[in-house]
Structure P
Amino acid sequence: MEKLYEGKAKILYTTEDPEILLTQFKDDATAFNALKRGTIQGKGEINCAISSALFQWLGTKGITTHFIDQPAPTQMRVRAVKIIPLEVVVRNIAAGSLCRQTGLPEGKILPFPLVEFYLKNDALGDPLLTRDRLLILELATAEQLEQLQTLAQQINQYLREFFATCQITLVDFKLEFGLDSQGKLLLADEISPDTCRLWDQQKNDPQERVLDKDRFRRDLGEVESAYQQVQQRVLAQLGIEAT
């Protein structure tokens, strides 16, 4: 294998098959466009397990993903895709940058799920893009944008309902998509406490309820145990025995 790419949370390796890549999940943690760095013990294994389980579950709902299998606790084999350089963010409840940019109070339930597109570019601060800016930058075609919007809404509906069965509220989350060698759009990257805001429905305190990377961002402590809680509930709900 050869290292193809190393990001903040994962390393991507080539395999003997050019259509298949190996993803290695890391324990490294970053926030604020990598201005804050640290380590969350066991994060790689936890996020790999959660992502693998949810990708497979979404597949049963008709969502096509890049997931193939999980050959090791921190490794995922995936279909090779050309990543569209967009972060597709879906928001159900006001939190994070939406509150900072609009003045909405944290925790306000939005009247409808908000789908936003951000440019994947740390140097530019991952800016929020309008539809016309996306088209001018030629990041995606008008047809692909429609597909992304529709897929994001569908995935949001499925994940909201699923996490609710785990006594977790899906506040917001980030998705990434890629095109395979046939030009087909696939859900890629990961779905985990790194990429989702997740609130424990069994807790009322605004800090105690946080089960995601906000615990790292905001120095709330008990980051590892929060990630473990998500893993345990997700796998238990899907009938998967944790390794």
Structure Q
Amino acid sequence: MFNADLNIFSLSNKVALVTGASRGLGRAIALGLAKAGAKVICSSSSVSGCDETLKEIKALGQEAISISADLNDSDSVIALAENAIKWQGRVDILVNNGGTIARFPAVDFPEEEWLKVINVNLNSAFLLSRLVGKQMIANQQGKIINIASMLSYSGGITVPAYTASKHGIAGVTKALANEWASQNIQVNAIAPGYFRTDNTQALQDNPERNSDIQKRIPSGEWGEPEQLAGAAVFLASAASDYVNGHILAVDGGWLAR
């Protein structure tokens, strides 16, 4: 009889950096990693943005700090990586969750919005992965989890920059997995389905789109951010040591329809 060793899901003594940890999916992931035993560095664009997340993590008896960073600015991203590594001398788990979205018809899409979305969602994730990945290679171990999207698979409507960035995230995930697998580093992505977050508020508020989305999800319900935490813990733990370059859809069955 198979006896499961649940210790392979433990993140005890691991150090995790989660961007976009102030609310929504990032907050839920940070809390999930902390509950599994990780020490968590929470990052958001505002200095006090992660205060509530920190409070909840510390209430669990876990260590956590916050480091603010503007993911639209490469110097700020570099400083985030350096300060995160400095806290405990290493980062074992990197979750590239921080992101933004802009909604305009393609013919009217402002160039500055395009550049901002690509910088925040894609360029910062690659830069953080490169900087933290160098330290992971030196330590011969590490886990990188990128947050992809259902729009890593399809085109969407009025969100061309977001779609491009999330297709890019899927590609970068596979590229880094190919290069770093031999260094005992696993690079994977989670593609969330339709979750109740600030980023999807416009869809939730649109009666027609909301109805269409609910009809396609087999359960008929939007996901709640806490339902993403288990997938993150799995990909951050030893349980996923032979999972690499994978895009894990956590979508309530959206893609199955």
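As an exercise: log10 I(q)/I(0) by the Debye sum over Cα atoms at q = 0.20 Å⁻¹, for residues 13-132 alone, calculated from one structure in P, Q, equals -1.01. Which structure is it?
It was calculated from structure Q.
When mean projected area of the Cα convex hull in nm² is compared over structures P, Q, which one is greatest?
Across P, Q, mean projected area of the Cα convex hull in nm² peaks for Q.
To test your reading of the models, identify which of P, Q gives 25.6 for mean count of other Cβ atoms within 10 Å over residues 29-36 when calculated.
The read-out comes from structure Q.
Given that distance in nm of label points 7 Å out along Cα→Cβ at positions 37 and 53, derived from a single structure, equals 3.1, which label among P, Q identifies that structure?
P
When helix-only ellipticity at 222 nm (-39500 (n - 2.57) for each DSSP H run of 4 or more, over all residues; to 500) is calculated, the result is -9500; to which of the structures P, Q does this value belong?
P
On distance in nm of label points 7 Å out along Cα→Cβ at positions 5 and 205, which of the structures labelled P, Q is highest?
That would be structure Q.
Out of P, Q, which has the highest value for FRET efficiency 1/(1 + (r/R0)^6) of positions 69 and 85 (r between Cβ atoms, R0 = 30 Å, to 0.05)?
Looking at the calculated values, the largest one is Q.
Work out which structure the value 47, 24, 16 belongs to, where Cα extents along the principal axes in Å, for residues 93-172 alone was derived from one of P, Q.
For Cα extents along the principal axes in Å, for residues 93-172 alone, the value 47, 24, 16 is produced by structure Q.
All of the numbers you see were taken from the coordinates with simple rules; none came from a lab. Note that the coordinates shown come from a computational prediction; the quantities given were computed from them, not determined experimentally. Cβ atoms are built from the backbone, for glycine too; each structure is taken alone.
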